[in-house]
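Multiple structures are listed underneath, in structure tokens.
Derivation of every value follows stated rules applied to the coordinates shown; laboratory data play no part. Keep in mind that what you see is a predicted model, and the values were worked out from it rather than measured. Cβ atoms are built from the backbone, for glycine too; each structure is taken alone.
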Structure I
Amino acid sequence: MLKISDYFLNIKKTNLLTCAAMAIEKGELVNLVGKNRSGKSLMFKTIHGDYYNYTGDILIQEKPAIFYRNRKQTVLVEATSHLLLGETVWRNIILPIPKLSSRLKLKITELCMFAEIDRLLQQKAGKVSYSEQKFIEIIRAVAQLPSIVLIDDIDRFFDPINLAKALKICAFATNSGSSVILSSQNKLENVDRTLKIQGGTVVEL
């Protein structure tokens, strides 16, 4: 699904992060652990196609990530919320989905119930809490069924109880064939694999 090789991430003409080789398979749930300012967010942006100051190869389904520039195969959930605050919670979730089947509508409703935001579906997104906004974005991301879901700094969004809920929502994505990569400052439990940024290099634990 995702292959990265000979990767050097640069910022202000300085090498920030190196990854000799990394491969993530379809349906895997992977945790990338690193300290603040270690390059996690910028690495996610290079995979997503929003940051180009790197060298090396990023392949998604055997094609360069740049090939998908105009038809994204990835969905990135950042620490900053990207919601239409004047629109309802429900509208924000379904907005990027071109065709909402009855089956997917039911699944989205179930995920909202699990996240305990089902009571908020007709409220404006700007009126709900930060953690509730992040549940909106994560449910929206997995509902699109992309090749790869990237969730940056997930342990900043939630307390331990809500983090466990978010990980189970991610399991819906992996069970549906998406690969999910979660960055965090602390190691997460119940993931398939853990990668760590050590001394500016991505290594597998």
Structure II
Amino acid sequence: MSRVKSGGSFGVTIDVSPLNKLTEGLKGFEKEIPGAASSAINRTLTQVVTKLGRIVTDQYAVKSKEVKETTKGNIRKSSKGNLKASIRSAGHTLSFAHFPFTPKKPSKRQVKVKIINSKGKVASKHGFVASTGAKVESKTQYNVFRRTGKFSIAEKGRYQGKMRENVAPIRTLSIPQMITNQTTSEQITEFANSKLAERVDHEIKYRLENVQKKLKG
């Protein structure tokens, strides 16, 4: 069985019944079936990973690259001897820095952020923009923070040695949560089932053609 897992506790199950078609399509060439089944499953997994990025970014204001990164190292491919395969998305909740927000730099203006594309930018009741302290341009320079209500003596910066209220980045959904959104998971399931059926047909045609070439050769 092939599964697309998310966050370790949710999953989208792919209907593997199309694999049964291999038995009839490759009748007489049963040795080809394990390889054909494994190839069909693995090709489907690759296509699902690509599609994940598109489906999630259609609904949420995140980058496709970030979606794909949550599956790196979390893809288990099938083999001829073991047809089990899975895709797991792993990641923490995202701060507002991963989404479009305004203002871009510290300001008295109210912070607005777009997380769900259809809702546009939504006002944040408690957020404020502040520097992250990053000195390298490739790092996130500014983010949206909230006050925690806890105080401590600052150990560095212009307020060093003074009592200051602690702040923390505001966090929202994780990408695994976005993937397991009902609408998203339904689209992924439909896509995966369709692609697996296509790959099975392709494998039958491809392997029969190869067998015929060998027989003629």
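If you work out FRET efficiency 1/(1 + (r/R0)^6) of positions 81 and 161 (r between Cβ atoms, R0 = 30 Å, to 0.05) for I, II, which one comes out largest? Write down the numbers at each step before the final one.
Details: I: 0.90; II: 0.00.
Structure I comes out on top.
For FRET efficiency 1/(1 + (r/R0)^6) of positions 129 and 177 (r between Cβ atoms, R0 = 30 Å, to 0.05), the calculated result is 0.45, so let me know which of I, II that is. Show your work: numbers first, answer last.
Working: I: 0.45; II: 0.75.
Comparing all candidates, it corresponds to I.
If you rank structures I, II by Cα Rg over 2.2 N^0.38 Å, for residues 25-112 alone, which sits at the top with the largest value? Kindly include the intermediate steps, with their values, before the conclusion.
Numbers: I: 1.32; II: 1.67.
The structure with the largest value is II.
Please state which of the structures I, II yields -12000 when helix-only ellipticity at 222 nm (-39500 (n - 2.57) for each DSSP H run of 4 or more, over all residues; to 500) is computed from it.
Details: I: -8500; II: -12000.
Comparing all candidates, it corresponds to II.
A value of 25 was derived for relative contact order in percent (Cα under 8 Å, 6 or more apart); which structure in I, II was it taken from?
Numbers: I: 32; II: 25.
Answer for the origin of the read-out: II.
Work out the source of -0.20, -0.41, -0.49, -0.80 here, i.e. which of I, II gives that when log10 I(q)/I(0) by the Debye sum over Cα atoms at q = 0.07, 0.10, 0.11, 0.14 Å⁻¹ is computed. Could you put the intermediate results ahead of the total?
Details: I: -0.20, -0.41, -0.49, -0.80; II: -0.36, -0.60, -0.68, -0.89.
The read-out comes from structure I.
Thinking only about distance in nm of label points 7 Å out along Cα→Cβ at positions 17 and 105, which of I, II has the largest value?
Values: I: 3.9; II: 6.1.
Largest one: structure II.
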